[in-house]
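Below you'll find a set of structures to go through.
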Structure I
Amino acid sequence: MKHFKTLRFILFFSSLLISCFSFSYAQVQLSGQTIDEQGFGVPFSNIAVLSVVDSSIVNGGVSDFDGNFKMNVPVGEYHIRLSYIGYKTLLLDHQNLSANLDLGKITLQSDVKRMEEVVIESRKYDVEVRPGVKAFNVGASPASESSNALDMLQNIPSTSVGLDDEVSFRGRKVAIFIDGVESDVANILEQIPASEIESIEVISTPSAKYDVKSGESIINVVLKKGKRQGTFADATLGVGNDNFKRANANAKWRMNQFEIGGGTNQKWDTSLDNGDSYRTSYQGDTTQQDQLYRGSNDKYDQYYHFKTQYRMNEDNLIQLSASTGINNFDREKNFDVIYSDDEVVDMTLDRSRVDEDQRHWFWGNFLFKQSFREGKSELRARVKYGYSDKDEEFVFLDSTYNADGSFREVSRLDRVSDQMTGDISQRYSLDYEHGLGENYRIEVGAALWLRNSERIYDYYSYDENAEWEQDTGRSNQYIYSERVSTAYSQFNGKMEGFESLSYSLGLRAEHTSLDPHAVGIEENYLNQYWRIMPSVQLAYQMDESQSLSFNYSTRNKAPSQYRLNPFVTYYSPTAISYGNPYLKPESINALELSHDKTWNGDQVYLSNSIYYKRVKDADIHYRFEDENEIVNFTYTNVDAAASLGWELIANFKPIEKLRINTSMNLSNAAYTTYTSAQEQLRRRGTNFSTKSSLEYQLAMGFSTQLTMNYFSQQLTAQGYNEPYYFADLVMRQKLWDDKLSVSVKFADLLHSWERNSVVDQSDTFESANTYERNSVRYYLTVTYRFSKLKWGTES
């Protein structure tokens with residue numbers, strides 16, 4: 001509450017000062033609408049009122065979603081400058097503002113040369129700031145010709161990609177959106193070519209209109225759309241060490257109102273990893289377990305996508321898209337385990353696991369858009385359908401040896417069949433936006449999520465008759481269903497007489513029903529709950545070059561179906577894993593205050609943000625050792641997890657061909673957890689991370705980019721992760737009028753990527769784990785465009 005009072009005072013005092021200054025002179029109103037060549041409003045265009053004496057900025061602002069603007073200006077004569085990215089800057093000289101002036105509809109002409117530079121010559125602004133959104137224009141990066149969306153996220157401030165390609169933002173899981181719609185495809189980012197990405201938007205505190213299921217922040221990947229006519233196609237071939245091969249092909253044809261396109265991505269790869277874990281148990285005699293791990297994973301991924309759309313006229317759009325894929329995994333893992341009692345070796349164990357895994361998935365989307373009232377209102381209806389299945393089989397073989405190395409016995413020979421027979425998701429949504437005059441807009445919508453899945457887990461042991469016999473005690477059938485109904489309303493507006501201050505007030509209501517059911521367990525785990533989630537966003541355009549924003553939101557995050565499965569999975573004689581059907585949903589409250597400033601156009605950009613986030617009933621991965629010295633891996637809710645942090649983003653262009661991007665994130669994190677004796681414990685720690693990239697454009701189409709990352713010790717719910725760092729290098733050469741691109745990428749250039757984690761919150765055991773991936777990896781990629789990107793007029 002204290003924070004809100006302080007912010008309210010600052011905004012009130014700032015408004016009072018500006019009002020006193022403004023009204024000390026006679027005021028007139030300047031208004032108008034910026035439109036493009038087709039008559040559509042240009043949103044967030046910049047309007048600057050300049051002194052005729054020295055061209056200093058007297059007043060300025062940003063147009064609304066429809067290109068409308070309105071501001072108060074002292075009586076006088078001024079130059080008026082109107083601009084936006086991709087359009088020619090328009091200067092209206094010597095405008096006499098002795099009375100209210102309505103400029104009417106002002107057409108901004110497309111800067112074709114500028115647009116070609118934006119897409120092809122890497123001239124686009126690095127960062128665009130809009131209310132509630134920071135958009136990073138990654139399409140100009142040298143890596144964009146030889147990587148995918150997952151790689152590009154490595155360059156987004158405060159964003160990291162985990163061991164299993166799980167994306168997090170400021171240390172928390174993030175929801176992935178593609179063109180404004182949340183995606184549930186696990187590997188979708190890896191399958192999107194970076195060359196198809198226009199920008200990556202970071203929405204740290206989503207407003208009520210965003211339907212977020214899997215995270216409290218949003219990474220939105222915006223794909224290139226443009227106004228291309230005719231045929232556009234490209235093909236990519238890539239090779240690298242560790243059996244890496246990749247082949248991409250994409251094609252698109254567009255003529256007037258109709259567009260159709262599709263493509264495929266094929267990838268072969270072998271990931272090599274190794275690690276070491278050391279665990280000490282203090283129950284009874286002190287015992288140790290030291291485990292060495294080596295593994296390889298041969299992967300073959302196939303991805304296919306299709307999209308078509310048709311505009312019957314300027315006011316509507318019908319779009320149909322589909323994507324499908326097959327993921328094949330052949331894994332082999334080997335473990336060497338040493339058991340000690342008071343540091344005296346008791347016995348050793350050799351374990352091997354051979355695994356075959358195949359997965360299929362499909363997603364289909366239907367979208368209908370209808371505009372009304374000359375584009376001031378819009379209706380959107382969307383249907384989304386998803387299907388996936390999984391067929392995995394793996395075999396364990398454990399051989400035990402005495403302390404002197406002599407063979408003791410085969411302690412386990414087991415086979416597991418793990419099948420997901422069908423995971424079906426459906427989403428139906430309806431959204432409507434309605435403009436209310438020049439300064440106000442209301443948005444309403446509703447959505448229904450349905451999900452059903454079935455998992456069959458069969459466990460077999462090799463009996464004395466040399467036959468596989470099913471172990472019914474370790475086999476399980478898991479049936480899961482989910483239903484989420486949600487509705488929202490959001491009001492957007494600008495302060496009357498003070499249009500530089502805009503605001504958004506939203507409210508979302510959500511009802512969730514989760515029903516995890518393990519066959520054979522009669523207990524009912526049905527969990528139903530309501531959530532009311534408000535959001536507030538304020539944005540103040542101080543002048544053309546700087547802005548101040550405040551965002552607050554409350555989000556709800558339900559536990560995943562896998563974390564709710566109560567059945568026990570036996571991974572080894574000393575480790576078991578199971579879910580927790582009693583998990584509560586997380587309630588996430590977040591607020592952020594940001595200041596963004598640019599100098600000399602796009603030459604220097606600086607952003608400072610202070611943020612606070614508190615998660616009630618935080619859902620954590622929890623481990624403990626039972627009385628049999630078996631480590632239990634499960635999930636639980638802790639009272640709260642919180643972080644207070646400061647983020648700095650700085651982008652520099654000291655010369656035309658050189659760009660330096662850096663970001664730093666400093667936060668204090670805290671967890672409220674419990675000891676094994678159920679005593680409350682407050683854990684605190686300071687986390688620091690930084691990312692820097694240097695990009696240099698040389699002559700003759702050659703460019704290079706070096707990216708460096710550092711992460712300090714990171715607090716976890718039961719321990720911490722040790723510091724680590726890594727660097728990537730990309731070099732690219734463009735040939736044949738930019739139709740051919742050849743790039744070389746070195747990942748983990750210094751061979752420094754290593755994750756070390758420690759669990760120290762227990763009076764019964766402690767553990768330390770080290771994990772490494774492949775050594776330095778290199779990739780050679782060749783991309784050919786069959787037609788150079790052309791920009792034309794939208795019909």
Structure II
Amino acid sequence: MGRSVWLLAAMVGGLLIAWQGTVTPRPLAADAPADVFSAGRAMKDIEVVAKTPHPLGSPENDAVRDYLVGRMTAMGLAPRVQDARAFFQNSFNGGQWAIGGRVRNIIGVIPGRDRSAPAIAIMAHYDSVPGSPGAADDATGVASALEIARILKAQGTPARDVIILITDGEEAGLLGAHAFFEQDPLARHVGLVLNMESRGGGGRANMFQTGPRNGALIGLFAENAKAPISSSLAVFLYEHMPNDTDFTVSKAAGITGLNFAFIGRQFDYHSPSSTPANLDQGSVQHMGEQVLAAARALAFAKVLPAPAPEAVYSQTFGDHVLAYPAWVGWLVLLAAVLLLVRAVRPGHKTGVAPLATLKGVGGTLYMILATALMLHLVRRATGVGFGFLEMRPLLAQWGLWESVLALLTAGVALHAASALANGIKVRWAVAAPIAGGALCSLFGGWDVVGLGVGLATAILAVSFLGKPPPLASAWLGALVLALLVALGLQIAAPATAFLIAWPLLLGAFMAAVGALGSSSTPIIRFGEAGLIAIGLGWLGVYFHGVAQGLDIPDLLALFGFLGMVLAWPLAQRASRWTGPALMALGLIGLAVVRFHSPWTERHPQVSRIAYVTDLNSHKSWRVALSPGMDPWTRGVLTADGGALGKQAFAPFAPRGVPAAPAKAVAATQPVINLPPQTDGTVAVLFAPPAEGRAMSLDLRTDVAATDVRVDGRPAKLLAKPGQWSHLVWVGGPGAVTFKPAGPGSVEIRYGAETLSWPADAKPLPARPKTLAPWDSSDSTIVIGSLKQTW
């Protein structure tokens with residue numbers, strides 16, 4: 001059997017193993033045994049909670065809260081509602097921001113035998129974003145929490161209290177979590193949190209975040225996990241990303257725990273299509289099984305896991321998680337070195353030479369950069385912009401797009417290995433990456449990254465391609481490069497080193513057994529193909545996760561490199577047409593992605609429009625707040641005969657958006673008062689109109705301000721005279737107070753949003769079935785400004 005056939009068999013086997021590692025389990029029906037988690041039972045709650053969009057401050061959210069209080073009361077959880085005001089702050093684009101509002105968390109408790117022992121909290125949020133029913137985010141988490149609570153109660157009295165914490169206002173800014181962990185006395189009783197979230201409508205639940213010193217906790221997780229997707233790499237990456245969940249707040253409060261989410265079917269994230277009918281019930285099943293396993297172990301444990309040195313860990317296959325202390329990573333690298341030494345030991349006719357091995361290192365670098373360049377180019381060639389709304393055309397055809405990425409990653413890597421092994425005309429190896437780098441700038445404008453990677457790839461081609469090195473030296477070069485990368489990661493970020501070190505160890509073992517490819521007996525080839533399939537299957541799960549989680553296809557070149565660390569002996573001697581054939585299939589798929597419209601009733605394009613009225617000028621506009629301009633949106637904006645242009649509407653759209661003048665409509669003034677104070681304090685009191693949901697305020701003073709407070713709590717706003725501070729407030733009235741350094745003034749730009757179209761405006765025409773409203777679309781916004789002196 002030729003090496004091409006063995007390679008194909010290994011790749012197909014790896015694909016099947018990877019698929020098995022990402023597919024969701026079969027959902028259990030509502031009549032499943034009472035002591036197991038049932039997605040069928042959870043779906044009954046999901047269908048109620050996600051019946052309609054229910055953002056913070058809406059009557060629909062009030063109805064969901066009433067339902068959940070009733071459910072928890074019937075379960076004997078004695079729920080109470082924490083009615084509080086909360087806010088959080090951050091700095092964005094050099095400005096100071098605060099987001100706050102009124103929230104009402106729902107809190108129930110399963111009493112434990114030792115009421116003084118640190119409790120565990122099972123947390124999810126019940127609000128959705130405007131415009132989305134939120135079946136996945138986070139009706140799934142809420143329903144799972146209720147189903148888990150039912151099972152724990154039926155199992156008997158736990159060792160400690162189990163708190164069911166259903167937060168409000170997560171989508172507005174983690175407000176419910178801030179209210180609970182900063183204001184509620186019960187928060188001091190919590191010793192560990194299990195949080196449930198979602199960034200899509202399918203896929204396996206990934207345990208992607210823990211607290212510090214997680215060694216013992218990861219040991220407990222590994223012992224009880226059900227078909228897990230989790231690794232210390234995910235934890236490391238998430239800690240360096242700007243994303244947040246309610247778990248961010250509990251972690252900042254010094255409470256450890258486990259954070260779970262699934263991210264498949266991202267088209268449905270925050271989308272009108274996030275309905276119970278479109279939700280993958282296998283994802284509900286997997287989420288529930290994962291969190292139940294951890295909750296059961298923790299609730300009935302004599303003590304909670306104590307802080308211990310952080311673990312390096314990853315899922316492997318089935319229910320297994322391999323975890324070890326960070327220092328064990330040095331032993332993994334030592335084992336790889338010993339295997340490589342054995343592979344090149346004297347007496348083996350492997351053809352290894354130092355200069356040829358260096359050529360193998362350089363050729364592998366060429367392969368990595370060539371793959372990254374191709375993936376960078378095809379992402380730009382899609383014509384799809386960057387950003388969540390912009391990339392929805394790719395999310396609507398995700399299976400095809402991920403297949404394109406996989407085919408091109410494998411194809412370029414195989415072609416590069418063949419070029420190194422068989423020789424290639426250097427002028428072509430130089431011209432191709434330079435041309436590819438230049439082509440990047442044809443799609444979406446000047447691209448310094450594409451040009452830089454293209455030039456670097458060409459330099460590597462000149463330096464290392466041409467006369468081919470022996471197979472043993474080429475493969476050894478790839479293994480040495482992997483060793484150097486793994487060593488660097490073990491020093492700088494040991495939690496991530498396993499991603500390189502484990503394939504390196506497997507590749508070094510294959511190199512030692514097969515004498516760096518010199519042995520070609522059928523049993524060796526069979527063993528190589530089997531081990532390659534296992535390694536590719538394990539890597540495939542990570543490829544899938546990175547492709548979904550980060551819209552940076554260039555990074556996937558890493559997996560082409562790691563695959564070649566394993567498959568080099570088969571790849572280098574396979575047909576030189578294998579790589580180009582895979583690339584051709586990938587480019588055909590790219591053409592479909594680029595030129596075929598993905599919009600269907602199941603995967604609709606989105607539009608976000610608003611009717612804006614300026615209360616100072618008494619003028620109105622029809623405005624588009626989403627990227628792109630479909631015919632329906634263009635028609636709506638120009639329905640009153642106004643010319644389409646761009647205009648800014650601070651504080652909602654300060655940078656300019658498509659807009660057209662519209663018929664003036666009646667608008668209700670939000671409340672903005674600055675009543676005089678006797679202690680020298682300036683108070684800005686505000687409230688949206690009766691039917692309004694949210695307010696935005698920009699404020700700046702011309703003198704220094706101290707003791708700045710939002711709703712009575714200290715806030716880092718108005719830090720510098722003349723600088724705008726920004727406040728978003730949802731759900732009821734609020735106040736900003738401060739003490740000025742002396743006589744001066746405050747400028748206020750304000751806006752209020754109501755989730756309905758003006759009654760006296762021309763009604764909206766029916767949308768095409770392939771177009772759906774996004775977020776707070778079809779809303780009324782009033783804006784204005786004022787200045788007050790003292």
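Some notes on this structure:
- Origin of the derived value 93, 69, 54 (Cα extents along the principal axes in Å; candidates I, II): II
- Highest-scoring label, criterion being percent of Cα pairs over 28 Å apart, for residues 334-613 alone, among I, II: I
- Source structure of the calculated read-out (helix-only ellipticity at 222 nm (-39500 (n - 2.57) for each DSSP H run of 4 or more, over all residues; to 500), -13500) within I, II: II.
- Structure responsible for 10, with relative contact order in percent (Cα under 8 Å, 6 or more apart) calculated and labels I, II on offer: I
- Which of I, II yields 17.6 [mean count of other Cβ atoms within 10 Å over residues 382-389, calculated]: I
- Distance in nm of label points 7 Å out along Cα→Cβ at positions 318 and 606 derived as 5.4 - corresponding label from I, II: I
Bear in mind that the values in this text are calculations on the coordinates, not laboratory data. Remember, predicted model here, so these are calculated numbers, not experimental data. Cβ atoms are built from the backbone, for glycine too; each structure is taken alone.
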